[in-house]
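Chemist: These are the structures, in structure tokens.
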Structure 1
């Protein structure tokens, strides 16, 4: 049985006349008759009986017509879904995330993508940068978000946002009473730094900034994430530098301040990473959203 025979059968059943069906199918009547006969032979069932006006479905023919139209609908649906998948409108996108960007930038991008492509399932996986690179190479994720990424020959790194640095201080610290702070406070204030894995990282950025200003900060504690760092700030361990997106974390006992003399280089990039040879329509649709979504 061929799909062509099913299509021919459906048209004959709906027209009730071989001649009219042949005209509709743009073929001559004898080949159409032969196709219907071959279909009946393959099924071992008589599908039509001849009448003065044309043909009518037998009882088995009527059942086969219902099944054939169901198959036609499934083929149409499969065709549509395949075409949508080829345009990046249907399927699944696995995304690696880590750090404070999940508090601001990444949700904006995910929401913009979902509005454009509501039938794409986005799965989020929390993993640090080394794990993201491994997952990309193993094709367990299609794209990752992170900061301070070293160049790699098989990975494309695309900057999507740049954030200035702010400082978190304890609410009972004298620093909390000031409208803004000088970057020089890091000469004397104990610094809580994060993350403590995945070099180069944010800690390296801060150390370089301080060295360029002529001093090295006193690291009171290195922690794995911003939440832990801010909890220590609230307890009076010291101050914590962080990207502006992380200041969306409203922890009790923590006050966020701007620097009035922030060095020009005191900014941190958020980048997305993906395999250079990745040819996924869904990934291309997602990248198009990233490049065209205003973040401010």
Structure 2
């Protein structure tokens, strides 16, 4: 099977980026949202992103216009029925995702490949919900999708090898470097990254250091582009907490998955990071104050 038509479910932070890189790579793309406002907002972000690339002379106007012409927005799930690949990038809620895949399993043609952009949930559970576990993979892109070169390609024990190969080839075709991952908590990147962020918080809880000093240490000592506290603020404290709580519930014996109290307290106080203007640091837009 050769992928030609791609469906993207969700046109938010991740979905609009996935739709954009697929359209730029020459795929026919149909992106589905649940309401008109977020759909218009997401398509608008794609247009602005392509315009910036043209302004920076990284893309010609002709290529940008052709990419936009390959994009179609819809509110109807049924419009994805004949897609060769459907990439889901909706809210990180397993019940909602599972319900979506149950509907897709009844709707899409038999050979459609299903791919979830989840960062934390078991891919196999979504495959089971679809009724087509052999067609299920994870395609975990990184934010911002237009710039980040990595995609984790996740296979479950039930994933068909041909399906996995097609998913990997798709990742390469949209300009990403695919890395193989098994269907384990956090796959490769988040399995290492989230516990690292949590350990940094535990250091501060113990009084070993401060968020600013830990970040300076990891940036200047290890060459990381941002320290763990800035990164947590950027990702969202609520998102980080949700991941840890989900893993801790599934694997209570692993101490690295225990959510730090300082993180729970910040979330309870509504200090969620960059998006609320304050987390471990204060923010002015996308920059630390």
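Chemist: Which one of 1, 2 has FRET efficiency 1/(1 + (r/R0)^6) of positions 9 and 273 (r between Cβ atoms, R0 = 41 Å, to 0.05), as calculated from the coordinates, equal to 0.95?
Modeler: The value was obtained from structure 2.
Chemist: State the single structure among 1, 2 that was used to calculate relative contact order in percent (Cα under 8 Å, 6 or more apart), giving 13.
Modeler: 2
Chemist: State the single structure among 1, 2 that was used to calculate mean count of other Cβ atoms within 10 Å over residues 153-160, giving 19.5.
Modeler: The read-out comes from structure 2.
Chemist: Given a computed value of 0.40 for FRET efficiency 1/(1 + (r/R0)^6) of positions 73 and 241 (r between Cβ atoms, R0 = 30 Å, to 0.05), which structure among 1, 2 does it belong to?
Modeler: Corresponding structure: 2.
Chemist: A further question on this structure: Suppose semi-axes √(5λ) of the Cα gyration tensor in Å works out to 33, 24, 17; of 1, 2, which structure was it derived from?
Modeler: 2
Chemist: Next question, about the same structure. Once distance in nm of label points 7 Å out along Cα→Cβ at positions 41 and 57 is calculated for every structure in 1, 2, which label goes with the largest value?
Modeler: Answer by largest value of distance in nm of label points 7 Å out along Cα→Cβ at positions 41 and 57: 2.
Chemist: Suppose helix-only ellipticity at 222 nm (-39500 (n - 2.57) for each DSSP H run of 4 or more, over all residues; to 500) works out to -12500; of 1, 2, which structure was it derived from?
Modeler: Answer by label: 1.
All of the numbers you see were taken from the coordinates with simple rules; none came from a lab. These numbers were taken from a predicted model, which means no experiment stands behind them. Cβ atoms are built from the backbone, for glycine too; each structure is taken alone.
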